[in-house]
Each structure stands twice: as structure tokens, then as C-alpha cells.
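Please go over the structures that come below.
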Structure P
Amino acid sequence: MLYLSEILIQHHELETFDGLLNIVREKAGSEMFFKMDVKPSFPDTPPNWEDQLEGAFVGVNSVTR
């Protein structure tokens with residue numbers, strides 16, 4: 001199980017939501033489930049952040065902001 005909070009703790013260098021999307025895409029190949037247990041607090045976090053993170057995890061190439 002991949003937890004969003006764990007990603008944010010392990011990658012404290014992240015400064016943008018797009019950077020977070022890249023990490024989720026990288027980790028998706030080795031995990032079966034993704035739990036969004038916190039809301040990312042980046043200045044560029046879009047209103048549909050959950051949909052975008054889910055899309056990144058399941059391999060959707062483009063999600064509209």
C-alpha cells in the first residue's frame with residue numbers, strides 16, 4: 001500500500017504538485033493500492049488533486065486541471 005503521507009515524508013524536497021505527480025507515477029509500478037490520507041499543501045495543488053493523483057497512479061497520461 002502506497003500512502004501519500006509517506007511520499008511527502010520521504011520526499012521533503014518536493015516543492016510542486018507536478019513533482020509529486022512524477023513521484024506517484026514512479027512508485028505506482030511497485031504498489032497495488034494508493035491511499036490519499038493527507039492533502040498536499042503545495043501552492044500549485046489544484047482543486048481536483050485527488051483525481052490527478054489517482055490518474056498518475058493508474059497510468060492515465062493526461063488529466064485536465
Structure Q
Amino acid sequence: MRYAVVIEKAESNYSAYVPDLPGCVATGSSLEEVEREIRAAIRFHIEGLESDDLPVPSPTSLAEYIEA
């Protein structure tokens with residue numbers, strides 16, 4: 001499955017979250033690190049849902065850049 005991920009720049013690091021997986025978040029000191037960490041967080045989140053016999057949400061969020 002392919003989930004949309006939002007990455008935000010903070011003062012001294014980056015944070016990421018997955019809109020379709022509430023509570024699935026990660027932080028990192030660089031873009032590369034936060035991308036690595038959110039991939040691991042997504043896998044961990046899905047494994048946790050499956051082990052608790054809970055449904056894994058399908059990806060429904062979309063991301064686009066819009067010129068204003």
C-alpha cells in the first residue's frame with residue numbers, strides 16, 4: 001500500500017505524519033532520516049493493528065502541490 005505522508009520542517013528537525021494512520025508519526029534531524037523513520041513507523045503501525053486484529057485503513061488521502 002502507498003500512504004500519503006506529510007513532512008514538516010520544524011526549527012531544528014523534521015516531523016512526519018500519515019493522515020490515513022492516526023498516531024503514526026516520526027521525527028528526524030534531516031529529510032533522509034525522517035523519511036526512513038516514517039517508513040519504519042508505518043510498518044510498525046500496521047503490524048500493531050494486525051496483531052490486535054484491527055482493520056488496516058486503506059490509503060485515501062491525496063497530496064498535491066497547488067500554485068497560488
Open item on the list: Of the structures labelled P, Q, one was used to calculate helix-only ellipticity at 222 nm (-39500 (n - 2.57) for each DSSP H run of 4 or more, over all residues; to 500), giving -13000. Name it.
Closed with: P
Open item on the list: With relative contact order in percent (Cα under 8 Å, 6 or more apart) coming out at 40, pick the structure among P, Q it was computed from.
Closed with: P
Task: Of the structures P, Q, the one that 13.0, 44 was derived from, the read-out being Rg and Dmax of the Cα atoms in Å - done: Q
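Read-outs throughout are calculated quantities, based only on the coordinates presented, and are distinct from any laboratory measurement. Worth saying up front: this structure is predicted, and the values here are computed from it rather than measured.
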